[in-house]
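I've put the structures underneath this note.
Please treat every number below as a calculation from the coordinates, not as lab data. These figures come from a predicted structure and were not determined experimentally. Cβ atoms are built from the backbone, for glycine too; each structure is taken alone.
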Structure I
Amino acid sequence: MSEWQAKRFWEKTTVKASDAGFAVLLDHRPLRTPAKSKFLVPTEKMALEIAKEWDAQTENIDPMTMPMTRTANAAIDKVKHQHSEVSGLIAAYGETDLLCYRANEPEKLIERQNAAWDPLLDWAAEKMDAPLNTGKGIVFVQQDQNSLDKLKSRVKNLDEFQLSAFYDLVALSGSLIIGFATIENFLPPAELWHRSRIDEDWQIEKWGEDEEAMEAILVKKQGFEHAANFYFLCK
């Protein structure tokens, strides 16, 4: 038996502004979240992108083709009500940030890590007043609590829409600093994603590509780029 799919029931998709935000209308019916909350997003440009996703649906509605809608739903139904917990989870990445754990060998990998990651840590120290320590191997690196507190404060100041995107930027890259560098436009998202992949790319060069693994990497890369795009639509 084939799985039931919701059918397209509307003809026209539009956007409507209000004091509370921007709504997406299916004909004259305002969109609701899966939890039946009002679907209101912070900017017109975000609402227009979401409207495009709904307008592109054909006979059957496929949520997997609507990443903007899914992220906005998560922000409204989940992150808004669990902001403290979510921000705490993300801020904790600063305690074990990818950029702080360096290889012992070989020298070429060490050079790549230094070239890619040192500028990011220098930027965090200068622009966010949050210097982080680095170490060799997998031994835990103790960070200055003052730096961690400053980073955590910045995370807590993000609203639910920004936080939803920021969560993916950090979780997919493994680095709180890369997440901040993305939203602060320190470098383009594609370059920051590349810098998060130094270790993995080294292993691929050494052992070769695995088709299944490469497909998983592509999905993560697309998720990272989507998160960056969603964040920039918040403003």
Structure II
Amino acid sequence: MIRVAAVGDIHMGPESQGVLRPAFDTLSDCADLLLLAGDLTRHGTPEEARVVAQEVRDLPVPVVAVLGNHDHHDEQPEKVAALLEDAGVRVLEGEGTVVECGGTRVGVAGTKGFGGGFVGRSAGEFGEPLMKEFVRYSRRCADGLRSALEELGRQDCAARVALTHFSPVADTLAGEPLEIYPFLGSYLLAEAIDTAGADLSVHGHAHAGSEHGMTAGGVRVRNVAQPVIRRAFNVYHLHEN
């Protein structure tokens, strides 16, 4: 059994240094890896990213992350990612990585993702160039996730996890205002997951949403935004294929 710890939307700033570290130091007792589902900082500044980096440096388990919209706000996502990578975090965007967990290979495919809405209530590539680009950006994110999952499927992984910031399904948005659903996720992510295959999908972003959901193809979806799970991380169990 593979134990996956996950949390998103920790929104760290200078004054929050050390808040999560005591819990993270216990990870080896309960988990085989840690997934960070974006919005790790408040405004995406290098100063905030250094706080996150210190929080996760030299943890007893591998750490894999995607960035969130907050991590892009200061328009320095590459710097944020580099600071996290320097601390040993594998930061993904449209790519995958294989993590060794006690002799077991776990594949993680990641993308921030983007909005657009869900089946029957989604934006389309029609009209103004800005609207077309909005949807095309969502599609590029989903295509990157699908390609990464497919590649992991060729690498003899015991299990595969899709890690995103935006949600792939509407289920885990229950509790959020309906008016903002299109800005919380996209069905294109779920299509990518179902097409390529995964054993678990983890996301954040929806602070007032719900934890549990499922894609149309039957893949478990978990919203691990910290305001939802209300703890340093949750642990999910995967059975080896």
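When mean count of other Cβ atoms within 10 Å over residues 29-36 is computed across structures I, II, the figure 13.2 traces back to I. Largest in percent of Cα pairs over 28 Å apart among the labelled structures I, II is structure I. Computed over structures I, II, Cα Rg over 2.2 N^0.38 Å, for residues 149-220 alone reaches its largest value in I. If distance in nm of label points 7 Å out along Cα→Cβ at positions 141 and 165 is calculated from each of I, II, which structure is the one that comes out at 0.8? Source structure for this number: II. Match the computed value 19 of relative contact order in percent (Cα under 8 Å, 6 or more apart) to one of the structures I, II, and report its label. Going through each structure in turn, the value belongs to I.
Taking mean count of other Cβ atoms within 10 Å over residues 5-12 as the criterion, the highest value among I, II goes to II.
Between structures I, II, the calculation of FRET efficiency 1/(1 + (r/R0)^6) of positions 77 and 101 (r between Cβ atoms, R0 = 25 Å, to 0.05) yields its largest number for II.
When helix-only ellipticity at 222 nm (-39500 (n - 2.57) for each DSSP H run of 4 or more, over all residues; to 500) is computed for each of I, II, the one that comes out at -17000 is I.
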